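Peer 1: Input: structures, listed below.
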Structure P
């Protein structure tokens with residue numbers, strides 16, 4: 001699997017070094033060859049099961065583009081940046097990346113919820 005930065009001005013590795021209080025949301029866009037969609041889902045499910053056992057994990061959801069799409073979107077909610085950083089840095093997780101199909105491209109990035117008056121709450 002190949003990684004592409006979602007934001008070239010602040011790469012994920014730099015985000016992981018930031019100080020942050022409160023929950024974080026990991027958003028990860030995957031693209032994969034159409035013939036590798038099932039393999040991507042299987043690898044993601046294995047990762048999700050691993051993360052589900054980690055302290056601070058709250059939830060996750062995988063989405064696929066409708067029609068004959070090879071685009072997937074995952075979001076996962078963590079209690080804190082520290083909890084995510086700890087799980088993401090484990091060698092067991094790093095070893096799991098080899099399970100993804102060679103055609104897979106991942107673009108993970110961390111977000112925080114914000115409030116927009118009249119539309120959404122923090």
Structure Q
């Protein structure tokens with residue numbers, strides 16, 4: 001069974017980013033169309049895969065991670081305010097029968113991502 005999953009990791013706080021909003025979209029034409037908004041659990045994951053089945057749709061996708069709101073909700077005091085409001089994480093599903101896991105490691109000042117297992 002193929003699936004798409006994600007994991008939000010707050011490197012500033014040192015753990016999973018629970019309660020962070022992520023907008024999940026698919027590229028249609030020249031713009032991203034919202035599929036749904038997700039709020040992560042206490043470990044920074046969603047309770048179920050974002051897509052799953054014998055095959056998942058190929059194409060270009062985006063996570064828009066609401067980091068400024070996340071840090072504001074946590075009461076994190078940033079001397080100069082948030083550097084990022086939202087983080088765009090764009091990726092491609094090129095084979096609908098594979099698994100895709102997208103970890104996002106972020107702080108108030110930077111982020112990185114990769115294809116995990």
Structure R
């Protein structure tokens with residue numbers, strides 16, 4: 001197991017990728033909850049700063065940028081699948097505590113509001 005936590009010449013990069021797969025799976029399973037960097041780092045059994053370095057190296061973005069992208073993607077799926085669901089509920093179910101903040105982030109990332117995305 002230590003081989004997957006501490007990189008070595010033979011298996012370190014592969015081990016780090018496996019750790020990050022676990023991290024991504026955790027985020028996919030828990031995106032609707034409030035998640036801290038410490039929560040995510042515990043999944044990988046590494047420090048938050050080490051997780052950030054590994055994550056940035058593999059995905060080219062921060063852990064929270066990835067999580068925000070995931071949440072927006074999930075919200076887009078909900079907006080299409082449940083056209084009558086209130087925007088506030090979509091926001092909450094996709095991990096945003098504040099509907100206004102959700103709308104701001106959605107617009108910044110997608111170029112349109114959640115209501116416009118939905119077709120309304």
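Each value in this text was obtained by applying a stated rule to the coordinates, not by laboratory testing. Just so you know, these numbers come straight off a predicted model, no measurement behind them.
Peer 1: Among P, Q, R, considering only relative contact order in percent (Cα under 8 Å, 6 or more apart), which has the greatest calculated value? Let's see the in-between values first.
Peer 2: Values: P: 44; Q: 33; R: 18.
When relative contact order in percent (Cα under 8 Å, 6 or more apart) is computed for each of P, Q, R, structure P gives the biggest number.
Peer 1: May I pose another question? Which of P, Q, R yields -21500 for helix-only ellipticity at 222 nm (-39500 (n - 2.57) for each DSSP H run of 4 or more, over all residues; to 500), as computed? Could the numbers behind the result be given before it?
Peer 2: Values: P: -8000; Q: -2000; R: -21500.
The read-out comes from structure R.
Peer 1: One of P, Q, R was used to compute log10 I(q)/I(0) by the Debye sum over Cα atoms at q = 0.12, 0.22 Å⁻¹, and the result was -0.42, -1.27. Which label is that?
Peer 2: Q
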